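Multiple structures follow.
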Structure 1
Amino acid sequence: MSELETAMAMLIDVFDRYAGSEGNKETLTKGELKTLIEKEFPNFVKTGQNNDAVEKLFKNLDDNGDSQVDFNEFIIFVAALTSACHQGCHKKGPK
């Protein structure tokens, strides 16, 4: 597989590892999302941060209002975070 295909497969794998531990294997609950963020984004989010921030993020990600984050909603979050990181890297200039 190419690097991009590998990255896509890894995103699917990460979502699947966390989805369903509390029920539906096709979606993330608020608790599953919080665990995923704490474990998979340790450099962006400090463990034990304000639960209100997780609540706000969850509501923003839950585009269809079903109290679950599906893969499409999750991937939009990952894409937005990746875009923000990309912009931040370019603002810092050459390494």
Structure 2
Amino acid sequence: MADVLSEDEIEAGLPEGWEYGDDEISRTYEFDEYLRGVAFAQLVGEIAEAQFHHPEIVIRYEAVDITLTSHEAGGVTQEDLDMAEIIESETDA
């Protein structure tokens, strides 16, 4: 099991646009069309399956919320930061 990171480590490793709070990191991606958000959520799901690290994904009309935490560790781990970086690098949202 991965170690929970300190708040300083999390803040230093957060990709641009991501926020930290309540033992999780999150970002909201906005879209002009509902189906673009659905397609983005599908892509994030495929990335998550490949990484075997699954975020909470909430699809709204013009936005998709992504939340990452390592429940088994009890907070944010390096795996969460890595997953956020992969989502950023693999998407054009």
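Coordinate-derived values only; no laboratory data. Just so you know, these numbers come straight off a predicted model, no measurement behind them. Cβ atoms are built from the backbone, for glycine too; each structure is taken alone.
Given a computed value of 15, 44, 32, 8, 1 for P(r) over Cα pairs in 10 Å bins from 0, in percent, which structure among 1, 2 does it belong to? Only one of 1, 2 returns 15, 44, 32, 8, 1 for P(r) over Cα pairs in 10 Å bins from 0, in percent, namely 1.
Given a value of 38 for relative contact order in percent (Cα under 8 Å, 6 or more apart), calculated from one of 1, 2, which structure does it belong to? Attributed to the structure labelled 2.
Ranked by mean count of other Cβ atoms within 10 Å over residues 3-10, structures 1, 2 are topped by 2, which has the highest value. Determine which structure produced the value -20500 for helix-only ellipticity at 222 nm (-39500 (n - 2.57) for each DSSP H run of 4 or more, over all residues; to 500), calculated from the coordinates; the candidates are 1, 2. So the calculation was done on 1. Out of 1, 2, which structure matches 13.9 when mean count of other Cβ atoms within 10 Å over residues 27-34 is calculated? Comparing all candidates, it corresponds to 2.
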